[in-house]
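Dropping the structures in below, format is C-alpha cells.
All of the numbers you see were taken from the coordinates with simple rules; none came from a lab. The structure displayed is predicted, hence computed values, not measured ones. Cβ atoms are built from the backbone, for glycine too; each structure is taken alone.
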Structure I
Amino acid sequence: MQSIHISDSNNSPAIFFNTGLDSRSFARTKMSQNLIEPGYIVKPDGSHEVWKAAGVEETDGIMQVWGPLFNGKRLDLLINEISSLTQEDASINALQAIALWIKAKMFLGDTRSVFNPGAAFICADNSKSAYPKDSVFFSPENLSNRCLFIEGTEVDRFNSPDLLGLEAAAFCAGVMLYIIFAKTHPYPERTIFQDMREGIFMPMHLAVPDLDEKLSGLIQSALMLPVASKKPMMSAIDILTEILKILVNDENKLTAFSSLFQTVSAEKSKQIETEKNRYLLKQNGYVRTKRFIIRNKTILTGAVITLIFLLIIVFSTIDNRNHRPTTAGMYSDSVVFAYFNAFSNLDHMFMEACLWGADRSDLNAAISLFALVRTRQAYEFSIPNPVPAAVWRDNGGELPSPNVFGVTDLTVTHIGGSDENGLIIYRAEYMVWSFIEDYPLIRSDIITLRLDRRNNWRITEILRTER
C-alpha cells in the first residue's frame with residue numbers, strides 16, 4: 001500500500017500520509033509538529049496556494065495525517081511506468097508530467113518545496129478534482145519523506161544534498177529525464193552522493209546517442225551542477241527554460257516524442273560505442289583508484305612516509321659508499337705507509353679500506369680508542385685528543401708521553417713478490433706508542449698485499465712479532 005494515498009475522512013475524500021507510528025511513538029517523535037508544515041498546489045496559470053494538514057486519524061493503530069484532497073498521480077510512479085506500458089506511451093506521460101513539474105517549480109521560484117518526485121502529484125484529469133487539469137501538488141517535505149521512507153522508496157535518488165532552490169530542481173529534472181531516455185538511473189551504485197559530487201555517470205551523449213543533441217547537452221549540464229570542479233556555464237534557470245522549450249511547443253503541448261531523436265549513421269554509432277567502452281574502462285579505473293586512496297588514506301600516508309624514509313636511508317648508504325675512501329691509484333708500498341699513518345690518526349675508515357681479509361686488531365684498537373676518547377670528552381671536557389706519535393716526535397718527543405698514540409720510526413722493506421704477479425710482501429718495522437703508556441712497543445710485521453677485483457692494492461695478511 002502506498003504511504004501517501006487517497007481515502008475517506010468523515011465520509012469525504014482526503015489525501016492521507018501514513019506515518020507508520022502508533023500513537024505513543026507519534027507523540028514521542030513530535031510528529032505533530034509536521035501538521036503546520038506547508039505543501040503547495042501550483043495551477044497551470046502560475047498561481048499557487050498553500051496546502052496544510054487538517055488533522056490526524058488513527059487507523060488500525062497507525063497514526064495518519066490527512067488534509068484537503070488533491071486528485072493526482074505521483075510523479076515517481078509515472079516514471080516507473082516506462083517498464084510496464086508501451087515505451088512511447090509511458091515516456092509521453094512521464095515527459096508531460098516532468099514538464100508540468102518543471103513549470104510549477106519555476107512558478108514557485110525561491111519558495112522551498114519538496115524535490116523528490118515521490119512527493120509530487122500531477123493532476124492529469126480534473127473530472128474528480130477541485131483543481132484544474134495539469135495542476136501540481138508538492139506535499140509537505142518532512143511529512144512526505146517520512147512516508148516514503150516507511151514505504152521503502154529511496155527518497156534521495158533524485159536529489160543532490162549540495163544543491164538548493166532552482167539548482168536542485170534542475171538536477172532533479174535532469175535525473176528524471178535521464179531515466180526516461182536512458183532507461184536506467186544515472187547513479188545506480190550505493191555511493192550515489194559521492195557519484196553526484198564527482199560527476200560519475202555515463203555521459204548522456206553516450207547513454208542515448210540518438211537523442212536530440214541540444215536536449216542531451218541540457219540534461220548533461222543539469223547532472224553536472226553538483227560537481228564543483230566542472231560546474232556548467234549555464235544557470236539552473238536557463239537549463240530549465242531551455243528544456244521546456246524543447247519539450248513543449250508553441251501551443252503549450254508536448255512536442256512529438258519522435259522529434260526528440262535524430263538519426264545516427266552506422267559509422268558514428270560505431271565511433272560512439274568505441275568511445276563508450278573507452279570511457280567505461282578509464283572511468284572505472286579512475287574511480288576505483290581514487291576511492292581506494294580515500295578509503296586507505298591513513299595507511300597509504302604511512303606507507304609513503306616509510307618509503308621516503310627507506311629511500312633516504314638507501315640513497316644515504318649509496319652516497320656514503322660512493323664517498324668511502326679506497327686505495328685506488330696507490331702503489332703497494334704507499335698503501336703500507338698510508339695504513340700506519342691512518343692508524344696514528346685514528347682514521348679507521350681508511351684503515352678498513354686498506355684491509356682485505358687481514359688481521360683487524362689494529363683497526364679494532366683504533367675504533368675502540370676513538371670511541372673511548374669521544375665518550376670521555378662528553379663527560380670530562382678536560383680530556384685531550386690523542387697526539388699523533390709522528391707529530392709528537394717532530395716537536396721534540398719529550399718523555400713521558402701519556403697522550404701520544406701511533407707509529408714512529410717506520411721503515412718498509414720489500415722482501416718478495418712483484419706487481420706483475422699481483423702479490424707483494426713487505427717487512428714493516430716501527431715503534432708503536434700507546435695512549436696510556438709512556439714507552440713504545442717495538443714491532444716487526446710481515447705484510448702481504450694483493451690486487452683486489454678492481455686492481456687496487458690491499459693488505460691480505462699481517463704476521464706480527466712484538467717486543
Structure II
Amino acid sequence: MEQSIHISSVNGSPVICFDTGMDPRSFARTKMSQSLIEQGFVVSPDGSHEIWKPSGVNETDGNMRVFGPVFQGKRLDLLLNDVDSPSHESTQTALQAITFWIRAKMFLGDRRSALNPGASFVGSDGGVFFAPEHLANRCLYIEGFPVDRYNCPDLIGMDNAAFCAAVMLYKVFTGVHPYPTAEIFQDMREGIFMPMRLAAPDLDENLSNLIFSALTLPVVKKNVPAAAEKNGAAILTGILKHLITNEKKIAAVSSLYTELPPEKKEKIEKERKLHVLKQKSIIKTRRFAVRHKQLLIVLALAVSFSLFIVYHTAISIAQRPTTAGMSPETVVYTYYDSFSTLNHIMMSACVQRAGRADINAAANFYAVIRTRQAYDPTTPPLIQAKAWQENGRELPAPNVFGITDLKIDHLGGTEEGNMVVFRASYLLWAPDESFARNRNDDLTLRRDRRGNWRIIELVRRER
C-alpha cells in the first residue's frame with residue numbers, strides 16, 4: 001500500500017506529499033483547506049530550525065493532495081518497522097534515527113509538533129522534519145492506523161515526547177511493542193507492559209530505568225516507583241547521554257548490552273513468567289471491575305444495605321419492649337391496650353405463637369392511617385374508643401377504634417404452676433361502624449425461656 005505521507009514530485013520537482021483521501025467536495029466541506037496554513041518544523045543537526053508550510057494542493061486520482069518543500073529523509077515509523085533483532089543492521093539505523101529525533105525534539109522544546117513517528121522524516125545527516133500535526137494525523141488515519149500507538153493521550157509537552165521516545169526504544173531493544181493489545185490506551189494509563197529489566201535484561205541498567213520511567217509517566221504518581229518520578233525533559237536528557245558517545249557519535253547497539261551469566265538469565269526468565277501470570281490476573285480482575293463497574297456498585301450498595309438492615313434489625317430487636325417484670329394479668333391488659341393504640345410491636349411482645357390475626361390487623365390499620373395522613377394532611381387523627389366513650393360516644397364514629405368495657409376474669413392456673421388462664425370480655429369499635437363487636441377471649445399464659453409471662457394461646461368467640 002502506498003504511504004499517504006511520502007516524497008513524490010509535482011511539476012517535475014520533489015516535494016513531500018500528504019494524500020488526504022478526500023475528493024474535492026469532501027475536502028472543502030470538512031475545511032481541510034485550513035491545513036494549508038498549518039505549519040511543521042525542519043530541525044537541523046546544529047539545533048537551528050525553520051518553519052515548514054505547505055506550498056499548495058492538487059487533485060490526484062480523484063483525491064486531494066497537499067504538498068510542500070521536500071525534505072530528504074525516511075519516515076521514522078518505517079525505520080522502526082524494519083527492526084528485526086538487536087544485532088541486525090536495521091536496529092542500528094533505527095536507533096540512530098530515534099536519537100536524532102529526540103535531539104531535534106529537545107531543540108524545539110515546548111513548540112507543538114507532531115510526535116507520531118509516521119509524521120516525522122529523519123535525514124542521514126541528523127536533520128528531522130516534523131510534519132503539520134493535524135494534516136499528518138489525517139493521512140496516517142487513511143493509511144489504516146486509526147490509533148497512534150506511540151503516544152499517550154493523557155500526556156503533553158516534553159512528557160509526551162519522552163513517552164513516545166521510550167516506546168520507540170522499547171521496540172528497538174526488545175523487538176516488540178510494549179502495548180500490543182487492542183486496549184492500548186488503558187494499558188498505557190495503568191502501566192501494563194513488560195518491564196525493561198525483564199523484556200531486555202541484558203540492556204544497560206541505567207538506560208533501562210530511564211525507559212521504564214518514561215513509560216510510567218501516565219500512571220498515577222502514588223503507584224509509581226520513585227525511579228519513575230522524573231519529568232520528560234530530564235528523562236530525554238538522560239537517554240541522550242547513553243545514546244551519544246563522547247565523540248558525538250551514535251552509540252553502537254552492541255555497546256548497550258552486557259552479557260549475563262546463565263544462572264541470572266534463568267532467574268530472570270522465571271521472574272518474567274511469574275510477572276506475566278501475575279499481570280494477567282491483575283488485568284483480568286481490574287478490567288472486570290471497570291467493565292462491570294455499575295453492577296459492582298449496585299452489588300456493593302445491596303450488601304451495604306443488607307448489612308445496614310441486619311445491624312439495625314439486631315438493634316431493634318434488642319430495644320424491643322418485653323413483658324419483663326409484668327404479672328400475667330398485666331400482660332393481658334397491656335395486650336388489649338396496645339391493640340387499641342395500634343401498638344403492634346408491644347402486642348408482639350405480649351404473645352408467643354398466638355394472636356397473629358390481631359397483630360396483623362393492628363399493623364395494617366396503622367399503615368393505612370399513616371398513608372392517608374401523608375397524602376392528605378387534613379385526615380382526622382384516630383381517636384381511641386375508650387376516650388370517645390368517656391366523651392359521649394356519638395355514632396357514627398368515622399375515626400374511632402379500640403376496646404371498651406374490658407373485663408378480665410381469672411379462670412384457672414397459678415403463677416407457681418407456671419400457667420394461668422384468663423377470660424377477657426370487651427367491645428371492639430371500628431371506624432364507620434354503627435355497632436361494636438362483642439368478644440370473649442380465653443387466654444392462656446406461660447413463662448418463656450427468659451422467665452417473662454406471655455400469651456401462648458388465644459381462643460375467641462364473637463357475636
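For structures I, II, calculate mean projected area of the Cα convex hull in nm² and state which one comes out highest.
I
Compute distance in nm of label points 7 Å out along Cα→Cβ at positions 181 and 405 for each of I, II and report the one that scores greatest.
I
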